[in-house]
Structure 1
Amino acid sequence: MTPPEPIITRFAPSPTGYLHLGHAYSAKLAHDFAVNNGGKFLLRIEDIDQTRCKPEFETAIYDDLHWLGIKWELPVRRQSDHGRDYQNALNVLQKKDLLYPCFCTRKDIQQEIIQSGYAPHHLGLDHESEPPYPKICANLSEPEKEAKYEAGTVYALRLNMDKALDILGSEKLIWSDLVAGEQWASSEILRDVIGDVVLARKDIQTSYHLSVVVDDHLQNISHVIRGADLFYASHLHRLLQFLLGYRTPIYHHHKLLTDENGNRYAKRDKSLTLHHLRKQGQDPKNIL
């Protein structure tokens, strides 16, 4: 009889500001789920954007979680230390001819979207989706690409969603969500809502979507416990798992905490950060 796989969860904040009450809720859920099932709880620091991440915010993450009584396994994985892992994943996708360079600025993309008369796709989402990238650079010729490289034009690497879905074919990519039940990656959402997403930039050698999939795989995460705002990103993450040959964890997309006005907590809400509450002498038991 095959023994059950160990339960491993993680909390993966980005040190671009102080943690807030919503972070505490998510961390506590992931921690307690692992502990109550005899598993492991990991802390990961998502610090790939070195222009926004600050050492003082990373230090505060450790202090805030210690203050709440949340303990984690060592060592802590810091994404900025693992660029080779993300490059290896990009190499796999490149060999499948699934990446292309995009030289567009935000202004280029916005103008193209306006000219195309884009109508938002709702598809049952709880918010109006942002338009997908309009494939301006998807069909550039090799001489056009070389000219831009030689000119030093900044570029990003995008996933060619049409080619990815061609590889997928009729295969159904299923995953399990402890809240929503069995789910599967929708080609309609992937093509018409998510589109050709950025997986790496010249200055930042990965993206959130790529790095989170790689990290969860390498850390053997069994259960991804995160906010409901990332529910539809799971369509993309499930596709990337398929393309990279990774196993699929179980998901739990929890409801987001909101303030008295129904707005979800954000790092800009200084008075509701754990750092502020800790410095004010609040009792962490009251927070929990």
Structure 2
Amino acid sequence: MQLTRTIAETWDLLDAARAQGQRVGLVPTMGFLHAGHASLIEAAAADNDVILTTIFVNPLQFAADEDLSDYPRDLDRDLEICRAAGATIVLAPSVDEMYPQPIVTTVSVDELSQGMEGAQRPTHFDGVSTVVAKLFNIGGRCRAYFGEKDFQQLALVRRMASDLSFPVEIVGCPIVREDNGLAMSSRNTYLSPDQRSAAGVLNRSLRSAVALAEAGERDAHVVRQHVLDMIAAEPLVSVPDYVAIVDAATLEPLETLRGDVRIILAAQVGRPRLLDNIGVSLAP
């Protein structure tokens, strides 16, 4: 495994690999890796010859009142996880390397970035799409692996890659969960033991909503209220910022559940905001 700090060095390594007919997999991360990230690297290693994992805490996707300076970092630990999971190149650039001058060009995916996280964090997705576009230009022709935990982000990245003709195949990978069903996240480190236990209600409420839909309930308002009622019974979990029931492809809100449906939520548990979602396929 090779650690690189510059875009130019990474380009040289990838050009050499492609010249030998090797396929490239890309796993973008913000570091402080966990088993969920490792699963993405392992999926990329199963499909490709050269695995580029990027570790970069992107300042563009943090608002002024958010936790950029406090975001957890541990590069040595990250590199061990990358090595064990099958990464072959790790790019860990500085902010100056990624943004050598004040950035005046940004990428916006309008419709898909408006609701849910986009409504809660208005500048967030422009920062995400801009840095991912840069990483796609660094990675070149490749397969790129993203977790389904950030489902709105995954949908946005798919659309951006299609609209802008990036030579990148987007691969969505299943959520990796803790024993109580909590979706793995770097922000879980902020949870106390009691909060971590309480946060399991997020996944339980989603699974219960799917059971309700599979039993025949098609009214999105009823299903949404079912989720809210379950979460309200857990005092350590705040009222969710949103519980959205959307078409899985377009993220359009649904009144009636049909086809491929995604139920997506975000809620505060102590210090961190936690995201989770679940999919269900129903008769049209």
Structure 3
Amino acid sequence: MATPLVTRFAPSPTGYLHLGHVRSALEGWRAARQAGGRFLLRLEDIDATRCRPQFADAIIEDLTWLGLDWDGPVRRQSEQFADYRAALDRLEAQGLLYPCFCTRRDIQAEIARAGGAPQGPLGAPYPGTCRHLAAAERAARRADGADYALRLDIAAALAITGPLSWDENGRIVPADPLPLGDVVLARKEVPTSYHLAVSVDDAVQEVTLVTRGVDLFAATPIHRLLQALLGLPAPGYRHHSLLLDAQGRRLAKREGAPTIRAMREAGAGPAAIIAAAEAGA
């Protein structure tokens, strides 16, 4: 018996939805509905400084108004910290995490001292400054209340998993997370980061196909590595093209992309907004 297709749409409630979001939601919704599968809604709201309840409510309202329904309850990441903590504990038991006490300025200064660093797919990788701190120094800094992030030792992790790959819409893609550097998986006050949360959530929600923008293609090797380390199932992936503005930039909140809320207030109906999202695809 074939495994039912399960997709998801996972926006962050840091603002109102815009056409780029609709494009992404449509990808997952149509894939699930055409296959007789399930379409899930997740709110990635772990950033307490930027996420707002009114934006979460607006996302749900706008999707409903557009006619994009979902199956089951909405999963809110801010309510799932126990799941992420358990995953962190498992990685820590494997000796794969270390505390990093560097500020962004410290990291930039270290990269500059080393003569610059080649830009990886997600920017300049972390230079590994805190990777080799003695256990006693790590413990002392934590005891003193220093801020820190927990980083994943990528090289040590790959020594456990060996080579990895993922299914990109029927094509097998090698997954090499090494150029991304030792990514942050949690911070002192928050037991998760995007990379850890999304990997755990997709497994908990039994997602079988991740549909998301091509801007996240470069992050997929990290997600495959975490899936392998945590014994989680590997979904298939389909990274779709992005909607661009007149200047060729990705539609984004910070660039002032027109919101669905504003388009609704200007008189646009659901069909017109969905057509506009598809026209730019």
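Quick note: the coordinates plus some simple rules give every number you see, no bench work behind them. Just so it is clear, the model here is predicted, and its values are computed rather than measured. Cβ atoms are built from the backbone, for glycine too; each structure is taken alone.
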> mean projected area of the Cα convex hull in nm² computed as 17.8: which structure among 1, 2, 3?
Replying inline: 1
> The value 3.8 for distance in nm of label points 7 Å out along Cα→Cβ at positions 218 and 258 was derived from one model only; which of 1, 2, 3 is it?
Replying inline: 1
